[in-house]
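So, here's a batch of structures to check.
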Structure P
Amino acid sequence: MSQLYPAIKTYQTEMLDVGDGHNIYLEQSGNPNGIPVLYLHGGPGAGLSPMYRSFFNPELYRIIGFDQRGCGQSTPFAKLEHNTTSHILEDIEQIRQHLGIDKWMLCGGSWGTTLALLNAIDKPDTVSAIILRGAFLAREEDFSWFIDKSGGAAQIFPEHYEEFVEIVKDGPAELSIVDRFYHIFRHGDELTKMHAAKSWCMWEERISVLNSSIREHDFHQNLHRAASLAMLECHYVKHNCFIRQNQIIDNISKIDAIPGTIIHGRFDIVCKLENAFTLSKAWRSGQLLIVPEAGHSASDPKISDAICHATNEMATFLKEKKS
């Protein structure tokens, strides 16, 4: 077992102008001369949680994190324009060049795994290793599993799903659940938007954990964070995360030379285990670790322990490879 490292403070923070009117919050912690690792948060729209810094040995790692467009401390808040997967991937590359890093490790959870894989596929020469938690391949079946009435999550948690869609149940029959929420977020009054955002976030929170005492973010209690998560997540789901069907798996051979660890809870209801299993079968150097009796949340001690163990193992591997 590898427990979380003690909480640490950042040694540098800044706002980076990435164009299109967007400025992203960027922070660094740990050892400035350590192994550079970029942490990619989930959502889209979740923003950074300070907890992520505790996944890494601060003596070994130069820990880098940023709030993706429209969320956290990045500005403007919850802006959907110029906010696509391609934009975020461009931001990642801009950060790497801005910090003068040749190669870095990528670590991400949930939506962050999607970004990590896409970035590595696009620029494999800039990635030394990859650690993923709760893999998400952003295929049509993955969106359906999470959001549709016939999807797996709704079938397992029908009572929570009923509450989730209550606010849109009287919407136009020809519109999907996602489109009904999207219409509210784009055209509804502020009160209705907030109600919809809370419903969206509460749904995701409820299906993220096996133990109800574990809460990763409690977004529904923080209206500001709930708005960014719900609006941006809905925006990305509506547009299939702005990538082609099976885009990741179809191109996974491009990262066969990059070592990786795929951590996934056996009972992850947000991102079904099949994502990680399929990925591990296609990715020659991706090692799958299934965590028993665990769900989606990184706050689950079993999941966080697995992440810490993986980062320690990868640090040892990279140091031996370099020597």
Structure Q
Amino acid sequence: MGRVVIFLSVKGGVGKTTLGVNTADMLARRVSGSDKVLLIDLDAQASATIYVLGYDSQRRYESEGRTVHSFLLKLWESAESLEPERYIVKASSTSSAWSDRLFIVPGDSRIMELERRFVAEGGAKGVAWLKLLMKAVEKFREKGFEYVFIDPPATLGVLSTMALAACDYFIIPIVPDDFGRASFKFFMTDYFSKASYDIVSQDLRPERPLCGGVVFNKLVSQSSAVHRRIADEIEKEVLSVKLYGKYPIPVYKTRLNEYIAYAKAVDEHKPIIAMPDKKAREQFEQFFNEFYDYVIKGRAGRESA
């Protein structure tokens, strides 16, 4: 029943990485038996890695060639000896605040070079680049990772399309403002239709990725009335459409506030669940419970009657 999950955004500043990292950590705390959770940092800014491991550790792994860039490059060049274990880092190796079942493949600023190479060599290798992350996920899952989270860049380029091709579910975090309204419209009218067509038309996978829901994030108390109004309007629009003309798109009841605890958590390299702010912790747990129902239990993506 494993899952590959991404948090997807067309612009920065929506809390995509913070949400993804904390959701991965929370799931790692909930799994049992031999299950483990892996986070793959696909963003050139390596924000997920810096959040979990710290800047110095991220730079060290990059200099040692133990990052997602190095692994994908070897996979692209068909290297025979990949040794996936070399690229997997235990989150709790730098802070005991993280779950012992959470691991990360560090991000690398050079991933953009690889993205340009995919584009340049696309004519010779066709859509092989689109399948590359799928292959990487398979290699890592062979090492016992039942659940994989991918943190793509906040752009709709090659890397994000690769992540979409590799995932089972994508989550869309939206800040309820006019930019958020425009972002959702772009997703529905342009990106998903094209990216999904590319994925299916090349017979890369039997089923298209499903939407694990839209979550409103970073609501500010000073703008609460405006945020609530816009969130209500966006929610109505989301519920009026279906993904691929078939599947309802869930909207999370939990609307996440922009608590200062999140900024402190990032600064201290700790998950939100380890912070003293009770309101922030409880609200995130409410969100996670919805996520678990929609994505892990698979309620999202079921056809409506």
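For the read-out FRET efficiency 1/(1 + (r/R0)^6) of positions 61 and 141 (r between Cβ atoms, R0 = 41 Å, to 0.05), a value of 0.75 was computed from one structure; give its label from P, Q.
Matching structure: P.
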**Prompt:** From which structure (P, Q) was Kirkwood radius over Cα pairs in Å, for residues 29-172 alone calculated, if the value obtained is 16.8?
**Reply:** P
**Request:** Taking 2.7 as the value of distance in nm of label points 7 Å out along Cα→Cβ at positions 149 and 237 derived from one of the structures shown (P, Q), identify that structure.
**Result:** Q
**Request:** For distance in nm of label points 7 Å out along Cα→Cβ at positions 205 and 285, find whichever of P, Q sits highest and give me its label.
**Result:** P
**Asked** Between structures P, Q, where is relative contact order in percent (Cα under 8 Å, 6 or more apart) highest?
**Response** Q
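No lab work stands behind these numbers, since they all come straight from the coordinates. None of these values were measured; they are calculated from a predicted model. Cβ atoms are built from the backbone, for glycine too; each structure is taken alone.
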